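Below you'll find a set of structures to go through.
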Structure 1
Amino acid sequence: MEDDNILSLRKISFQRGSETVLRDISLDIHRGEYYVIRGRSGVGKTTLAKIVSLLIKPSSGRIFFKGIDVTDKPEHVLSDLRLKYIGYVDQYYTLLENFTVLENVLLPLKLLRKVDDEDIRYAMNLLRDSGLEGKINSYPRELSGGERQRVAIVRALVKKPTLFVGDEPYSSLDDETRDMIEKLLHRCIIDYGLTIIITTTDLYTGFKSNKEYLLVNGRLKPFK
């Protein structure tokens, strides 16, 4: 594997019952780049997002993370890798309802180590740059769908992950707010070499990405 390969998929397939969801996907994800995977609903984008996030295992093929074959690693090893290196945002945001916005955001850091004042300042800055500075003491039930989505994005970024994976991370955002979040993600690329993979059903909107793919019939092809 090349040194700047954060993630490499080699002939990945995924079978759900009698249905082949993903077919023979090979992909190299490089440090500090922004990837977009487009496709219509139901084509397997979420499955692929979960595979690259080490949340589920493929039916066949190999996964290399930071140059190491992790395909057959036990769950406790994969869980540790996810906690340390991967920020994942699913379509449902999955915030803890009894935690405030700031408490939700700080949770990944608390699972890693003791949180200090610098961590709190960084979290507050991320929330400010996401337009959420007035919501830090609010609870998820008090937020709109777009606000909840932004909290989930900030939570995924707060530990400065190696890889950010967003499954439809802009689905509840208007164009202006999406541009705000894209600007934040690009700043993370510059500041600490974040690598980004997002999925979207949007086949028309332009993204400030390095590479884009279309998932169709279980296969990835370049999107033009």
Structure 2
Amino acid sequence: MDGIHDLGGKQGYGKIDVDEAEQAFHARYEGVGWTINQTTRAPGMSIDWWRHIRELTPPVDYLTRPYFDQWAMTQLIAMIDTGQLNLDEVLSGDITPLHASPPGMSIADVHRATQKAGVRFDRDVEQSPKFSVGDQITTRCYSVSGHTRLPGYAQGKIGIIHERHGAHLFPDACAQGDERAEHLYSVKFNSQTLWPEDKQTNNWIYIDLWESYFVD
């Protein structure tokens, strides 16, 4: 989505501390919230639709809420919208679970079992890929009101197809309930193409992009 929610980030908010000590969670609620998020997806709740809900957060709220607090709020909205919870249950704290965990299994156990099951993300499509490795492409430059995985800094830029990944669900459509697949590519951009002030021309940025993001 355009605006502050752009997945590529926005300039003007200071440097990123890349030397910060690695720590997955800074408070207990963050780990609990993450596990609940991973184990309570309702049928039809795609990751792209979930991200679109999060991107509807008002900009000031989006910038001031802690990261996993945003996750918890997004998941709460998603669960209400899919009928897993209702507002009365949220306000009272008296919740009747739709799906109980097997006896003796914690939420973390359920998550580990889910991860071991394995999931394929590629899809079969009839259309042949429009581009081949080595082809030069130009990304679209447009305003997006819904979810998209094309970062603002990579719009309207020239890149080179580095690799083909097969066909995968197209996030922009999937966020709107249209689960259709498109060919996905790894595209490399010279850093100076993305940021002209960067004089280190030997730096390359690789971004996974779908065909709809390219100018025909």
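We did not get these values from a lab; they are worked out from the coordinates using the rules stated. Source: prediction; values computed, not measured. Cβ atoms are built from the backbone, for glycine too; each structure is taken alone.
Brief remarks follow.
- Distance in nm of label points 7 Å out along Cα→Cβ at positions 167 and 191 - structure with the largest value, from 1, 2: 2
- Looking across 1, 2, the calculation of Rg and Dmax of the Cα atoms in Å, for residues 31-86 alone that yields 12.3, 33 traces back to 1.
- Ranking 1, 2 by mean count of other Cβ atoms within 10 Å over residues 183-190, the structure that comes out highest: 2
- Identity of the structure behind 20.0 (criterion: Kirkwood radius over Cα pairs in Å, calculated), options 1, 2: 2
- Structure from which 20 was derived, relative contact order in percent (Cα under 8 Å, 6 or more apart), options 1, 2: 2
- Computing helix-only ellipticity at 222 nm (-39500 (n - 2.57) for each DSSP H run of 4 or more, over all residues; to 500) across structures 1, 2 gives -8500 for structure 2.
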